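FYI, it's all coordinate maths here, none of it is from the lab. Note that the coordinates shown come from a computational prediction; the quantities given were computed from them, not determined experimentally. Cβ atoms are built from the backbone, for glycine too; each structure is taken alone.
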Structure P
Amino acid sequence: MVSTRIPGFYKLPPSERLKAVAEQSGIGQEDVSQIEAGLDLNQADKMVENVIGVFQVPLGIATNFIIDGREVLIPMATEEPSVIAAASNAGKMARAGGGFLTSSSGPVMRALIQATGVPDPFGARLEILRHKDELMAAANERDPMLVKFGGGVRDIEVHVIDTRLGPNVVAHLIVDCRDAMGANAVNTMAEALAPRIEELTGGKVYLRIISNLADLRLARAKAVFKAEEIGGREVAEGIIQAAALAEVDPYRAATHNKGIMNGVTALVLATGNDTRAVEAGAHAYASVGGCYRSLTHYEMNRDGDLVGTIELPAAVGLVGGATRVHPVAKAAVKILGVKSADDLSRIIAAVGLAQNFAALRALASEGIQRGHMTLHAKNIAVQAGAKCDMIEIIAARMAAERRISVDRALELIKELDEKGPGKKGQKDA
């Protein structure tokens, strides 16, 4: 039986971790080899322009997740220490409450067509709506394959927007993108309709492009964290207090949501999706209503347990882009076991909630720096020049002393060198 509870996973060497992931997720040797090899220069040269090399980011696995009753290993690409450990810990704490339960609004995106210089903007709005069926049919003709798989334009909205240069008439194409992120499809449709929109409005069309505020492509997740699993009622109340501030104060909400995106972006990147699009959508959604606010909410249920929820746009795909080109991204999708872009979006929401919960719990108990800086100490030790086993020794010393700096690491390296095998006996004598 597949289980994401892999005791001692973090203690294993990387090759053994990958072997364990392969066994639990069912990926084959080809996928294992791709993960080990990473992206080569020839592959990179076909992905973007002017390639000179490959910038690698560590790929790790968050364990312990149950999402909608299914054990899920979470591939995460990130350079920041403690992110993967925190997500794994949150996944473990959520298990007693049944794990994460998710839902979504479906893979629907908007494309905007902006008509300017329209003499009668409200009349033009109704004229576009009067020809809605014609426009929808014309747009769907641009992507018959998407329509074949059940997607395509679902509706057209038209808005009159006042700008400092006068009113704009902005048509929104509402498009079901199925398993694509959708940028190419909706942009092509919008460009195709631009001449007809000009005819109907008497204006000039400039912008015809996707909106990354994917408010019709929302992913949601919920988890019940048992009070006894997270440190008691006082910790739960501390989390609720911290979350309440993020709901009203943008200075706190920015850091609160950054913690969410630590997990979200790491998973989005691991699957070869557009991190900038997802980040832009999340932060824009947090600002709807005129005040930047948190994307999560926490409350206590009748049993005294903590209930965490999240809702955010998650415009991701499984077809097109790097997801189908990058060998490691393809392997990451297999590890997740997802069958649709909608499945992936809901897992993203669960990971975002887990990451946020872990940060808030740390803030409400031992403080955010303890776990983060303990892991960061390894980076500092390496930066100072520590090698092999010395890295762990120096990191542990610095963490215990709460003196994590390059200067302290250099002092410890010198101290350990002086106690080396060839000198230790002389000093003791």
Structure Q
Amino acid sequence: MSNKLTIGLFGFGVVGEGIYQVLQQTPSLNASIKKICIKNSWKDRNAPAELFTTVYADILDDPEINIVVELTNDPSEAYVIVTEALKRKKAVVSANKKLIADNFLELYKLQQQYDTPFLYEAAVAGSIPIIRNLEEYYDNDLLQAISGIINGSTNYILTKVIDEGLGFKEALLLAQQNGFAEKDPSTDVEGKDAVNKLTILLAHTYGISTLPENIPHTGITRINALDVAVAKEKHYRIKLVAQAKKLSNNKVASFVLPQFVTETQQLFNVNNEFNGIVIESSFADQQFLYGKGAGRFPTASAVLSDISALRYHYRYEYRKFNTILAANLSNDYFLRIYISFPPDAEISQSEFEWIEGYHCEEKRQYYVGVIHITALLNAEWFHNPKVSCILLPDAIIEETAIKKLKKKSLELAAIF
């Protein structure tokens, strides 16, 4: 690639405009935007009119443009843009996590076939350079676990609900007013955005290629006043945590679920729109990455970092992908969970390995117990919007530990 970066930009929303403004002020990058493709030509925009077009080919077929930056909000549109750009051997930078999660294997193969880089740091954790770290620093098979708060919108809402006592609707409205949540927040609050991001992380952490629908998940919409009261009583905070952990059989347990986080855990103090990721390796123990995960400038920062990296021909090497280092997902583990539910919900104790705790109030009650992941996913109540399911700290229990822990279940109940 030429040292001169000539960019074709798709999308001119808050992030796209931010990229344009920063490039205007950063001549040292030796990068300029030649053309910007938009949907609506009638809108007023803070850039010269001659930069704009509504025709894909004005960018994709321009031989001078060697980088395509895709910042649209439509995964289907993004798919066409990215695949066509790669086929034309134009390097691509994108922030579209759903596009990447849904089409990871195909996009990986296109990069190999056309020998062209595709970078997407901004798609996962805002300003945190997690993919670059996994690719460069952790390019081995010694990673034991990765877990984190990777959706700034839900973390902002939970902070307002748990720490400031706001109602869910009030906290959501505040997140929208501050630009941390979309007008339609369902992708965020139902956990789908975090699952898309975890799908990408699995590829770079363990070489696992999977689809978002294969990863168990819920969001934060079911969390209620009793859950908040229990968290405060136990000195916990509730966070929506995406995690993957290598088991003793070398397979990986992975899911996105709300979790009680203790004061001693790094994620406890990750609040508001910030993201935090904990990486655990065999020899380095735990390392913690922290930064803003939602908003215009954190995303723009990651996009600019990718653009800058293309100056020295950087690309992901996917060392764990399609090699002997690649792992597989597992459904052979147990989870220690808390569930709260109204009196009319049908919850069978027989679905649990054991129950450690029970509490009953007039309008709501809860269990604390251990359940197999398959039993959890097959339980009708897990899909009931009136039932809240929250993981306990250190929730994953392997088969080999179950028999021993059954004998100690009374002690565990006392701890909770």
(message) Taking Kirkwood radius over Cα pairs in Å, for residues 82-153 alone as the criterion, which structure among P, Q has the greatest value?
(response) P
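Looking at FRET efficiency 1/(1 + (r/R0)^6) of positions 202 and 378 (r between Cβ atoms, R0 = 25 Å, to 0.05), point out which structure of P, Q has the largest value.
Once FRET efficiency 1/(1 + (r/R0)^6) of positions 202 and 378 (r between Cβ atoms, R0 = 25 Å, to 0.05) is tallied for P, Q, the winner is Q.
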(request) Kindly point out which one of P, Q the value 17.0 was derived from, the read-out being mean projected area of the Cα convex hull in nm², for residues 50-281 alone. (result) P
(message) Of the structures labelled P, Q, one was used to calculate Cα extents along the principal axes in Å, giving 69, 48, 33. Name it.
(response) Q
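Quick check for you: by mean count of other Cβ atoms within 10 Å over residues 122-129, which of P, Q is greatest?
Result for mean count of other Cβ atoms within 10 Å over residues 122-129 over P, Q: largest is Q.
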(request) Have a look at P, Q and say which one yields 2.3 for distance in nm of label points 7 Å out along Cα→Cβ at positions 290 and 314, as calculated. (result) Q
(message) On distance in nm of label points 7 Å out along Cα→Cβ at positions 210 and 242, which of the structures labelled P, Q is highest?
(response) P
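Match the computed value 1.00 of FRET efficiency 1/(1 + (r/R0)^6) of positions 274 and 298 (r between Cβ atoms, R0 = 35 Å, to 0.05) to one of the structures P, Q, and report its label.
Answer for the origin of the read-out: Q.
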(message) I have -9500 for helix-only ellipticity at 222 nm (-39500 (n - 2.57) for each DSSP H run of 4 or more, over all residues; to 500), calculated from one of the structures P, Q. Which structure is it?
(response) Q
